[in-house]
Structure I
Amino acid sequence: MNKLAQKYKKELRAKLKEELGLSNIMAVPQVEKVVLNIGLGKSLTDKQWVDLANSILERISGQKPVNTKARKAISNFKIREGMVVGSKVTLRGQRMYDFLEKLVNITLPRLRDFYGLDPKKGFDKLGNYTIGFKEHIVFPEIGLADVEKTHGLEVTVVSTAKDKAQALALLTALGFPFKKEAKK
């Protein structure tokens, strides 16, 4: 079992239960899954882009990605029904915890001009957190020799939190480096 998963089960759940004022240990929020996503807008002109994006996602996640297709045609964007418009990977269980540990300890510190994640941005109403990367080369699996083109990548951490406050407490406990509020 992963260190992060063990730490969550042995220490963090009890600490979060007290911090959030929950009566039942089963009500404590936990990470459900992590979804990695690449939009393939450039694939309309370059067909090799789909294969390149799939290989990058496969190296980052250790899992084969799924191509997402357009549900309906949009003429202004030159998209036809059934065209590949994205690629995604859903991580659960052991791979999810491995990826989260790598994200917090290796990938985020490698970002240029990184001073912490903004706790006011990225959360939705259900307590899910999304991080957007402008360049995929911050991940350690991608070497600079392998890069032909840089592109963006989106990582969404889906949790069982009921709201933004619970999700923020969970991710902070898991080691996500959020910026501290400046006291006035």
Structure II
Amino acid sequence: MSLNLEQKQAVVAEVAAVIAGAKAAVVAEYSGLTVAQMTGLRRKAHEADVYLKVVKNTLVRRAVIGSEFECLTDHVSGPLAFAVGKDPVAIAKVVSDFAKDNARFVVKVGAMGGRLVSREELEALAKLPAREVLLALLLGTMKAPVQKFVQTLNEIPARFVRTLAAVRDARAAL
């Protein structure tokens, strides 16, 4: 079913609005997948806060004009699923995991920071831990020197208290 001009403008406006706040985008071929498989992919994408939509290629090309994802215009051809989101790792994980389970789903290319990202780079990005895990690791690394310093400072009075307790116990034993 073809869209009329107003519907096409609405789709372009929707995609452009999503792209405006996005950090990364991925285009992937989906031909040969069943409706159930695509529904599962959409569900996983929604859970990961990834915008995933099958949009006409011309509408995607119009939506990305003037954005940092304009580099994708040369790679938008054929039946494509368009995934966009604020967390590049989440996008890469959703798309890569689905591609591993479904051979007919082929990741073509991605874009991040105004440059193209290859399939191999997307797979490497998908292997990274989640953002929360990375932040926790960073916080633990930043906290470790301070924690060690506090433990060292606390050891001086603790040692003094243990010495006094040992002297008290020695006197009580006499």
Structure III
Amino acid sequence: MARLTALNPDEATGKTKELFNAITGKLGMVPNMMRTMGNSPAFLESYLNLSGALGGGSLGAKTGELIALVVAQANACDYCLSAHTYIGANLVKVDANTLNAARSGNSSDAKTDAILKLAQALVSKKGLISDSDLENVKSAGVTEGQVGEIVGHVALNILTNYFNNTAKTDIDFPLVAA
């Protein structure tokens, strides 16, 4: 059972209503995570801004979804595993084997594999990665700018994982458990 309230978009007011309207315009609905974040318009807006900025980065939507899965698995966030499995399969059109492999930090593509290994290391080492962790991803063809984006994606997903694990957000996607 949820520990924080998911606001009803029809009853929202002020800045939260504005943000919910924008989300509905893009997604056709407001997912429970965002409905719950809406209790603090500042928090919801910050999440949307960071997510939007990273979405426009050079890593691309597919890689962003795969990073989300490896981070959600590491943090045992069923909400995010469910959401990103659904988004990855249905919106980004990633096959089930690739989505499953990403959860354990693996990919058949060498560059993506290195990216997922770095994301996994960032989570497990609390950002205190080794020189070899960094060299491995750079030798796979990842630029220094992309390393920054990977850190950004990991941070964004830790944010949503911690929020959903705290709130026990009701899962509004097909369930995928850690």
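Any read-out appearing in this document is the output of simple, stated calculations on the displayed coordinates, not a laboratory observation. Here the structure is a predicted model, which means the values were calculated and not measured. Cβ atoms are built from the backbone, for glycine too; each structure is taken alone.
Thinking of I, II, III, which structure, once log10 I(q)/I(0) by the Debye sum over Cα atoms at q = 0.12, 0.22 Å⁻¹, for residues 20-123 alone is computed, gives back -0.60, -1.18?
On the way: I: -0.60, -1.18; II: -0.33, -1.21; III: -0.42, -1.26.
It must be structure I, since only it matches.
Can you tell which of I, II, III yields 51, 29, 28 when Cα extents along the principal axes in Å is derived from it? Working shown, then result.
Numbers: I: 54, 42, 37; II: 100, 34, 28; III: 51, 29, 28.
Source structure for this number: III.
For structures I, II, III, calculate distance in nm of label points 7 Å out along Cα→Cβ at positions 52 and 164 and state which one comes out highest.
On the way: I: 3.7; II: 6.4; III: 2.2.
Looking at the calculated values, the largest one is II.
Can you tell which of I, II, III yields -19500 when helix-only ellipticity at 222 nm (-39500 (n - 2.57) for each DSSP H run of 4 or more, over all residues; to 500) is derived from it?
Working: I: -7500; II: -19500; III: -21500.
Only structure II yields this read-out.
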